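See the structures that follow.
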Structure I
Amino acid sequence: MITTVKTDLYASPSPLEWATIGNGILFTAQIPIDSEGKVVEGGIEEQAHQTLKNLKHTLEKAGGTMKNITQVLIYVTEKEALPIVNQVYAQYFEAPYPNRAAMVISALARDEMKVEMVAYAAMPTE
């Protein structure tokens, strides 16, 4: 059975849910948008913070914390952004850290986006 996580994030007009849970695993992809659905301005540091704030919010709405995350896939559009993303990332996680991969890609769905994160989390069972 798959359940949808209800969040307070911007309701996307695209056919998607911000997070779903199946077999005790939370699946989510987060982007640097604010409550109005606009990509935050200010560069990679601000975008990384917003993406991780959205991720943290989603986990909390699902009844978990950032400690439930088992893997994060980070996508950035510039290799030079990775050290900045790492600095911001370290503010949201502590050891033991989730498994992680980082990929530099040519573009994301919105031209102004510089980062996107996909995360998987083991959710507590009732």
Structure II
Amino acid sequence: MATVDLNIDTFGDTIRDSSVVLVDFWASWCGPCMYFAPIYGEASERHDGVVFGKVDTEEERDLAAGMEITSIPTLMAFRDGYLVFRQAGAINGKQLDYLIEQIKGLDMDQLKAEAEAEQEAAQKA
């Protein structure tokens, strides 16, 4: 599967409608972003069923600001609509493959229960 350009209108639906979504926040002037782009693109061809989104932070400033992007590249991973990973900086192909396998292996029932418990605790505080 090729990478998909995301914008403020498509971002939320993509996260909600797909099981595993990776999002690369990047800009054309960013050297590390240009290093990471082919690694990300090659991984998108190896991992069926995973959506590989890209957000151009220059074109989508409101989306980048809303996601609190302060450094690029920033990679985010979502599983069943939940943000499960966020990291600034480029990673290599093996690290990306390992990350994807870890995300696919998450126990989402446990993750959702923990998130709900944290929300309840925050509301009581």
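Quick note: the coordinates plus some simple rules give every number you see, no bench work behind them. It should be emphasised that the depicted structure is a prediction, and the values quoted were computed from it without experimental measurement. Cβ atoms are built from the backbone, for glycine too; each structure is taken alone.
Compare volume of the Cα convex hull per residue in Å³ across structures I, II and report the one with the greatest value.
Values: I: 105; II: 113.
Structure II comes out on top.
The value 22.5 for mean count of other Cβ atoms within 10 Å over residues 20-27 was derived from one model only; which of I, II is it?
Values: I: 14.2; II: 22.5.
This figure was derived from II.
Out of I, II, choose the structure whose coordinates give helix-only ellipticity at 222 nm (-39500 (n - 2.57) for each DSSP H run of 4 or more, over all residues; to 500) equal to -6500 when calculated.
Working through the options, I get structure I.
Comparing Kirkwood radius over Cα pairs in Å, for residues 12-83 alone across structures I, II, which is largest? Working shown, then result.
Working: I: 13.4; II: 12.6.
Evaluating Kirkwood radius over Cα pairs in Å, for residues 12-83 alone on every structure, the highest lands on I.
Between I, II, which one scores greatest on mean count of other Cβ atoms within 10 Å over residues 44-51?
Values: I: 20.9; II: 14.4.
That would be structure I.
Can you rank I, II by mean count of other Cβ atoms within 10 Å over residues 36-43 and just name the one with the largest value? Display every interim value, and only then the final one.
Numbers: I: 12.0; II: 16.9.
Looking at the calculated values, the largest one is II.
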